[in-house]
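The following blocks contain the structures, represented as structure tokens.
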Structure I
């Protein structure tokens with residue numbers, strides 16, 4: 001028996017494990033479906049280089065999911081599988097969500113606890129900003145190492161100069177007060193170490209920042225390669241979880257369970273365990289524990305990829321060194337090559353009005369759920385993306401870059417054919433009031449209708465975030481720790 005069982009050793013799970021185990025009398029166990037690397041030296045070397053995206057199709061540190069971006073456009077997404085989760089394989093991007101996002105979040109839950117002013121102390125306490133740690137709103141003593149790339153690549157420099165010529169102001173610090181600039185161009189704060197002699201940086205994910213330093217505590221244990229198949233309940237109170245550990249069934253009993261498996265796996269586990277839409281449970285023969293709208297609202301950032309030719313070399317420090325922000329649009333000059341000799345600009349809509357859903361295909365825990373994004377479903381989203389693509393064309397022209405395959409006329413079909421996703425899926429276990437028919441958890445991350453069960457990961461975020469999610473997930477877990485202690 002443990003006091004808190006954390007399911008999922010990704011970003012949020014690493015934060016919670018480290019924070020909750022600070023109390024020596026509180027027994028914490030983490031179970032992770034992927035690998036458990038107990039020291040930095042044990043991590044696969046492919047995960048160390050911050051300039052690479054280790055997303056090879058055969059990599060054992062990835063979950064892979066087939067998805068429907070639109071009803072007639074299939075796709076595939078990946079998630080990190082192993083200690084650190086997606087924080088161990090991502091682009092190290094660490095921009096806080098804007099104050100405007102947190103205002104919308106607070107309005108959804110009717111509680112000031114998720115307003116930016118209330119959350120700022122948590123942002124400050126978690127970061128060690130090597131560039132702006134002494135500035136207002138920042139911190140220098142936290143576990144999360146944050147840096148901007150001091151010497152950007154030639155490609156990125158030309159992108160920044162082109163944006164300046166088009167009238168966009170320079171932003172030195174995207175995490176500055178009062179809650180982040182709404183527009184401009186500037187360097188991405190990244191979770192990386194100092195540059196080595198060749199200018200490379202080591203990726204410092206949440207496992208390195210939080211979990212590894214805490215592993216010597218006798219009240220904290222971690223099990224890797226452990227697949228949780230369903231939650232155990234006594235009435236409507238959670239009492240543990242059934243797992244497959246080394247291929248053998250095992251039950252872990254706990255006073256409290258916290259799901260940190262991510263927006264896909266946390267939702268799927270709830271559905272398999274009888275917490276979800278009643279008709280879905282009945283159709284799959286799953287006994288219903290509590291009716292809840294799990295998976296009925298999904299949001300992400302649709303992204304249009306524009307390939308182009310440019311003479312700049314492909315050397316890089318991180319995959320994304322600079323971004324241009326324009327309210328709800330983020331334009332990304334990737335430094336990684338998606339095809340030999342070709343560069344790519346990502347054009348992302350950060351506050352889409354369309355949404356999708358997640359549903360189980362079967363009750364089998366080894367079968368991935370069905371994920372329907374519902375991208376480009378509204379005129380507002382298509383219009384906004386067309387305008388953003390037109391702007392990107394102006395940037396490329398100013399950079400003297402040669403677009404590959406367009407844009408030309410930016411029709412709905414053109415958008416559809418180049419549609420991708422930023423892989424920031426969220427909202428499957430949406431936070432909200434008890435009387436909100438869309439809500440799965442309350443403003444303290446507790447699942448409505450059951451006892452002893454919480455969800456702390458990107459699945460609970462009730463609004464689209466206008467920036468990438470890594471900083472927000474760490475903030476979410478730090479804030480949730482207060483209520484879980």
Structure II
């Protein structure tokens with residue numbers, strides 16, 4: 001195995017051999033007896049290949065089932081399960097991650113497998129006879145997805161190999177070392193800019209949920225904000241707002257209902273579908289309390305991603321988001337009230353275990369307007385200015401009163417108000433850790449709660465990125481180096 005490209009290339013392309021089952025682009029079934037040599041020949045092949053690239057979003061190491069471990073367990077929002085994989089998750093929670101931790105290995109390998117899918121589409125589609133607008137859209141979708149996967153990687157590991165072409169020989173993997181993160185961000189920005197030019201404003205019918213122009217702009221805004229490029233980030237976010245394509249749903253809890261998927265607030269979600277077809281979301285079962293039987297959800301719960309008391313207490317009185325997001329007890333089959341926090345934001349009635357219909361949000365309109373408010377504040381605090389308007393739009397939807405310049409009298413105070421608002425608005429949407437890192441608040445906030453988190457070691461600058469998987473160093477020691485301070 002060499003830089004995982006033997007695995008990445010062969011596994012990724014075989015995984016691409018998928019076809020639509022007719023109910024939507026994300027509904028996929030495997031195709032038997034097909035090889036990479038007779039694939040990528042027709043427009044239909046590329047339709048299926050692009051669907052396969054979207055399907056890669058569901059993997060545990062990208063934006064799928066294990067993503068909460070990076071965005072939530074790593075932060076002050078939640079605790080790991082009390083049994084099973086406790087050691088692997090506890091390493092994230094208390095900051096002593098081994099270089100052999102399976103979750104960091106999955107993030108690396110799943111991400112590069114997914115990137116390989118995108119590279120194959122981009123590299124092979126040009127000579128195919130098909131509608132040119134559709135061809136450009138497929139390339140735009142592949143570049144959007146590639147940018148997402150690289151954004152995950154660079155925020156997780158810092159410098160990472162930048163692979164932009166299809167690997168045809170596994171030995172080529174030895175050529176790739178870790179590119180500086182600035183180069184990776186430059187490529188992410190380029191891919192998203194290309195995607196903006198190629199993607200439509202919206203879709204209809206079975207194509208709902210695909211990447212749109214607005215999704216590419218919104219993610220680009222997040223990418224630029226992460227780099228503290230406030231003015232260009234504001235430009236992209238303002239353009240999304242100006243499209244008039246998106247809006248806050250009137251009731252916060254309604255956004256997450258399975259019956260209301262891909263609504264006006266959903267800019268881009270990872271798509272799931274229940275029904276025993278292998279495309280269900282396991283989160284509702286995973287997050288329900290252990291040993292709860294069918295009292296919370298059919299087929300019981302895994303006890304994962306347990307909300308901290310610190311988060312529970314951070315909600316203001318009257319905040320409707322609290323009841324929509326967290327429960328602090330449940331009533332068991334005997335009628336007894338069992339105390340304990342658990343995530344209730346994602347709920348469905350599964351026909352079998354881990355087969356729920358909930359989508360996982362990647363970015364929604366509430367995030368766009370809060371990021372825009374943040375950019376405005378960074379450009380210069382204005383008492384009662386537009387930044388307050390956008391912040392209060394989100395607060396008012398949650399049933400809270402508007403903040404004024406009396407409540408938030410300075411730029412620094414507005415930053416803290418935004419930190420709080422984002423925490424309660426996006427709890428369990430895998431943003432908290434990355435928000436703390438990009439605002440340079442992770443060290444201060446988490447060390448300030450060291451007793452609550454029971455940290456093994458104080459959080460330092462070195463903890464703001466994760467260790468490179470040891471397996472990657474072992475197979476390419478001359479090119480792949482370890483992050484400083486990793487065990």
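So if we calculate FRET efficiency 1/(1 + (r/R0)^6) of positions 263 and 415 (r between Cβ atoms, R0 = 25 Å, to 0.05) for every structure here (I, II), which label has the highest result?
Going through I, II one by one, FRET efficiency 1/(1 + (r/R0)^6) of positions 263 and 415 (r between Cβ atoms, R0 = 25 Å, to 0.05) is largest in I.
One of I, II was used to compute helix-only ellipticity at 222 nm (-39500 (n - 2.57) for each DSSP H run of 4 or more, over all residues; to 500), and the result was -13000. Which label is that?
Details: I: -6500; II: -13000.
That value comes from structure II.
If we compute percent of Cα pairs over 27 Å apart, for residues 135-382 alone for structures I, II, which one ends up with the highest value? Write out the running numbers ahead of the final one.
On the way: I: 56; II: 49.
The structure with the largest value is I.
Kindly point out which one of I, II the value 19.1 was derived from, the read-out being Kirkwood radius over Cα pairs in Å, for residues 167-294 alone.
Clearly, the read-out refers to I.
If FRET efficiency 1/(1 + (r/R0)^6) of positions 343 and 447 (r between Cβ atoms, R0 = 30 Å, to 0.05) comes out at 0.10 when worked out from the coordinates, which of I, II was used?
The value was obtained from structure I.
Name the one structure among I, II that semi-axes √(5λ) of the Cα gyration tensor in Å, for residues 223-366 alone of 32, 20, 13 was derived from.
Of the options listed, only II reproduces it.
Just so you know, all these numbers are worked out from the coordinates, no wet-lab data involved. Quick caveat: nothing in here was measured; it's all calculated off a predicted structure. Cβ atoms are built from the backbone, for glycine too; each structure is taken alone.
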